[in-house]
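Enquirer: Just below sit the structures, each encoded as structure tokens.
All of the numbers you see were taken from the coordinates with simple rules; none came from a lab. Values in this document were obtained by computation on a predicted structure and should not be read as measured data. Cβ atoms are built from the backbone, for glycine too; each structure is taken alone.
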Structure 1
Amino acid sequence: MKYRKEAIRGDACSRRRLMGTTPRRIVVAVLSVLAAAATLQIAAAAFPEKPIHYVLHVSPGGATDVLARVLATALEKQLGQTVVVENRPGGSGARQMAALEKGPNDGHVIGAVTASHIAIFQQRLKEYNIDSVEWVAQMVVDPYLFAASPNAKFQSLEELAAYAKANPGKVKIAGFELGSGGHIAWEILSASMGLPRDAIIYVPYRSVKDGIVATLGGHADFSIGYVDLVLPYATTNKLNVIGVMSDKRSDLLPNAPTIKEAGFDADTDWQQFRGIIAPKGTPPDRQQALAEAIRKAMETPEFKKYVKDAQLMPEFRGPGAFRAFVKKQDDLTRDWLQKLKLAK
């Protein structure tokens, strides 16, 4: 204790000497900077100090929802806090965006994001854009596929094109919201088939899974989806995968042809991506902490198994790289929307 008192007296003397030889305002400024830095270190070390709320734009059961729940479980182990998944479907993502906008920007609220957000920002949610949120981390990319009902009048893309041209307006495709990544994927394929815009009716649903269920129930002739959602029905002959929007076949669906194998030159670079966003103004250090936790969560056996089973391609990007990627996607999306006359 005597040593501690002497140390304190020594520190006090040092401060007096410093004050005596240095202009007071400079000393005050230096001490203020040091105090602020110490406060930031303490705050960063304490994060997160309460549960994380993970807000989704889709209803339970879809591909985005399933991924979110797998990630939430893995994140809880990395962050030491509960991760609460909240489904806020509706309004083409408006309910989710409103929740993110109103939520605290302290790192304790995050949201699911996909390529569909970018397209919808440019069409239906024009009050938002890519600068309305912070882009924390990209996790995976996911090629689209097209699955037909066994009762449909076509069982290949070639047959679909021929039937739709001969019977305009009689074929229905079920998918996610109008202007979503899946909708644009269909429009890209449709354009490569040379189909008029009204040849096939696009019916939007609140989630990709809802569209698949509609096809299973006979409310649509085919749907756009992903491997993990379609696989159980494809392997039991309840759906027939007639095309995969990728340069190579899926290992889990080896009999399903790629778009090019089916004879159509569609842009297979257009694929779904999935990641994490946060409210605008979330501090960079907390964005980085979340991104690092997500990166580590992606390395867990459970997450790796999910990615493999779902035939997703892991592709992690941190805040800086993710934002740069999204900017390019935003430009590409605008080009496609204008080309397809879905936006001005």
Structure 2
Amino acid sequence: MSDANIIYLNGVFLPEEKATVPVTERGFFGGDGVYEVTRTFRHKLFGLDAHLDRLYRSLAYVRINPGLSRDELFSATQETLTRNLGRLDSESDYAVWHVITRGDNVTGRPSRTIVSMFCVEIEFVQYASRYLGGLKLITPGIRRTPPDSIDPKAKVLSRMNQIQATLEAKRTDIDVTPLLLDSAGNIAETNTGNFFFVAEGRLHTSSTRNVLGGVTRATVIEIADELGIETVEGDFTPYDVYASDEAFICSTTPVVVPVKELNGVQIGATENSLPGLLTLRIMEKFIERTGVDFVNQAITRLGNNSSKGLAEDWKTQLKTLATAK
């Protein structure tokens, strides 16, 4: 199998250097399009049906016809992955991207919708230490785009809102992740994922009016239900998080990552015990669903010297969970 990076572009599989689109196309100059990202676990796509369902809802919202049926796109996605597996070792995985734009009609000429798919190898190193050390979040002054402007349930290409929030947050501390608020001061989401916190034994998360209805978010809620944990969706402010016991973010690629502080305030008594117990239970169930210990997968990419201590800490956490059952 070839080691070339193969891109799907409008029905043709091309080497990366030949997969080009015109600079006049509307996705390039206007963000006029939608996208989806589905990750693999042991080279198998997880939740592809749910991701494609959301992709087609996004396409309907922005009024773009991809020119492909859902079944055709499903098959093309699998083929794109298959053609790129030769570039991966057995312990690595991909994030498989769909990017669909309205096409090359800035000049007023009739144009064809641009449908593309490509595989990006996941850089696990960026997540490895976060699974046990936790994330630092900050609420930037920039607010989440209100739903009466762009409905957050659509996964649109234009991400300037999240980009500006990230730039602002990292001017304060390069190591922080922005947690955006809505125009009323309620928690929305981070620049890349959904946010949950734990209080009084229940999960709490923002309603989908203000956030992307994440596929991983839905899985977390399903897992919580299986574990007998109630999930409360609603409007919450930083005040609620400051008084919470645990917090975490979830998204396609890293899956579930604990949070250690918001705006410099430590979340619960978690300084030396991340992930928290309820977060850990959800992570364990997610591992069971995917058949891959995504935490250990990331830790092992650090190399022998760096990963040894973290790997032992992760084993200890899992043993603690087993004892608590």
Structure 3
Amino acid sequence: MNNLTTTNHFTAIANSIENDLVANWLQSKRSITTRTTYQRHLKQFFRFTTNDDPNPTTLGQFLSLKKYQAVSVVTSYLCHLRDVLNRASLTINVALSAIKSLVNYAALVGKCDYSLSEIKSEKTITYRDTSGVDVPSIKKLLKTNDTKTLVGLRNQVILTLFWELGLRRCEVIRLNIGDVDFEQKRVSILGKGRNQSEWMSLSDNAVNLLGEWLRKSGDRDKQDPLFIALDRSSYGKRIGSVSVWKIVKNAGEQAQLDKPLSPHKIRHSTITAALDATNGDYRRVQKLSRHKNIQTVATYDDNRRDDQGELTNLLSSMS
């Protein structure tokens, strides 16, 4: 490759960044959920400030503002979210995070001369709802699929992985066929916010279901998605996030559970049941939940035991 060819190649890359800075910024985010969320918040910000979606013109105008002007514009938008739209602090903080991230990326590629570091996030009081459903409800859930049909078999495998491994929705969706090691009875999971996959052991039940699913869903390569859409319009494509959510929601309704069910509710159920089974052994359960911070597992245990309620009843008995 000569110097002219090399120069043209890098010029093409630079022009791509110039022409679609937003797309390149979003692509730099590992999580698909983060990309979708940031894109939505960015559109809302630009519609508020310019009555238009972000485009090269409006984006250039925003990024070329003086710092005090940019801080004023962003602060005004955050106040609008809080005082006019009554948005929660968490929503406001995500919106701010999206705008800050864009500005930081623009500064990195030389398209912006300021930062928004002086604008602080709103203080929030975090309550983590870790309530799921009990084990009898999970048993009912796992009986809702007709595994003699291809759709029912796929859905049963997905529900089983959610329950037995406590997987997140994104972790199930991005599984490829090659991630399953049948010989060692394990599956490779790329966890939330992780750069490297980790192996998780599979039960005999899960191995058998996965084997049956792969035999019946057609010949595919190791790099192909493990779970595919089966509807006529998108047959064979990687199953989508909304589709997985609907599988869980519909199964919960069919099982006539007392509360609406989601993939993460099953994860909550898995972790809580594991804590029950191990008498609150945080360390062991952390290996299943894969939470980076063991304090998160402790939160599940606190909610499971309801120490506050026990103490309240104790104090009541004293009076």
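Enquirer: If helix-only ellipticity at 222 nm (-39500 (n - 2.57) for each DSSP H run of 4 or more, over all residues; to 500) is computed to be -10500, which of 1, 2, 3 is the source?
Expert: The correct label is 2.
Enquirer: On volume of the Cα convex hull per residue in Å³, which of the structures labelled 1, 2, 3 is highest?
Expert: For this comparison of volume of the Cα convex hull per residue in Å³, the top structure is 3.
Enquirer: While we're here: One of 1, 2, 3 was used to compute distance in nm of label points 7 Å out along Cα→Cβ at positions 112 and 280, and the result was 5.5. Which label is that?
Expert: Value 5.5 for distance in nm of label points 7 Å out along Cα→Cβ at positions 112 and 280 corresponds to 2 out of 1, 2, 3.
Enquirer: Out of 1, 2, 3, which structure matches 3.3 when distance in nm of label points 7 Å out along Cα→Cβ at positions 64 and 256 is calculated?
Expert: Only one of 1, 2, 3 returns 3.3 for distance in nm of label points 7 Å out along Cα→Cβ at positions 64 and 256, namely 2.
Enquirer: Given that mean projected area of the Cα convex hull in nm², for residues 96-183 alone, derived from a single structure, equals 8.0, which label among 1, 2, 3 identifies that structure? Spell out each step's value before the answer.
Expert: Details: 1: 8.0; 2: 8.5; 3: 11.1.
Of the structures listed, the value fits 1.
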